[in-house]
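Before anything else, here is the set of structures, which you'll find just below.
Coordinate-derived values only; no laboratory data. What you are looking at is a predicted structure, and each value in this text was computed from that prediction instead of being measured. Cβ atoms are built from the backbone, for glycine too; each structure is taken alone.
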Structure I
Amino acid sequence: METSIIKIGNSRGLRLSKTILEKYHIKDKVELILEKGQIILRPIESPRKNWEEKFKEMADNNDDGLLMNDVFEDENFDEWN
């Protein structure tokens, strides 16, 4: 399929038809892959898909602790007044 590169402000872009967007389930974002002289667009369903399940799994496994101490544990908040 051949398509034109169009001007978008100071940049250039690629316009995808509604048919292509629907067929490949492209919503708001795509992953752009540069590979061996090719540009591949891959749809991103949802960047945070299944996060809720994974957070619950981490909590169940006691793997949700902080990786560093609280930044403000020795902070003197009086100086902010």
Structure II
Amino acid sequence: MTSETYELYIMPSCPYCHKVLNFLSKHDIEMPIRDITADPQAAETLVRVGGKRQVPCLFIDGKPLYESSDIVDYLAEHLA
């Protein structure tokens, strides 16, 4: 079992976010999801920690991973 902590930052209108969300759903992977359009604190955290307001962003133990394909590859290797 993995000991990493995960949080996925998304915007509902983002097709790249949907790519990651679909992967999570298909593989029954659950993790906290933060909608930066509905949660101003999440948007602030994304910029403060990641340095930019780009989604999707998967925080792995507090470190940001961007780009939907990179996120899906990581999830496939570590969680699926």
Structure III
Amino acid sequence: MSTLTIRQLDERTHARLRGRAAEHGRSVEAEVRAILDAAVNRPERNFLLSLHASMVEAGGVDLEVAARTDQPRPVDLP
């Protein structure tokens, strides 16, 4: 494991980290680790775009779209 030191952290930021850590029932150090892990472990591609690409490769999917029969609501602008 590596160690990271953060100097000159704004007191307001530190206080918010303490609050967030308390909400999650963990130490500030554990909260910062969780935040950093979540920030760097994001997928490189958007999940929905990846799903779409997979469906295209598999030949696609045909969905039946029901016809709309309801009328639009009237808009009352002040």
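One of I, II, III was used to calculate helix-only ellipticity at 222 nm (-39500 (n - 2.57) for each DSSP H run of 4 or more, over all residues; to 500), giving -5500; which?
Structure of origin is I.
Where does the value 2.2 come from, among I, II, III, when distance in nm of label points 7 Å out along Cα→Cβ at positions 14 and 62 is the thing being computed?
Structure of origin is II.
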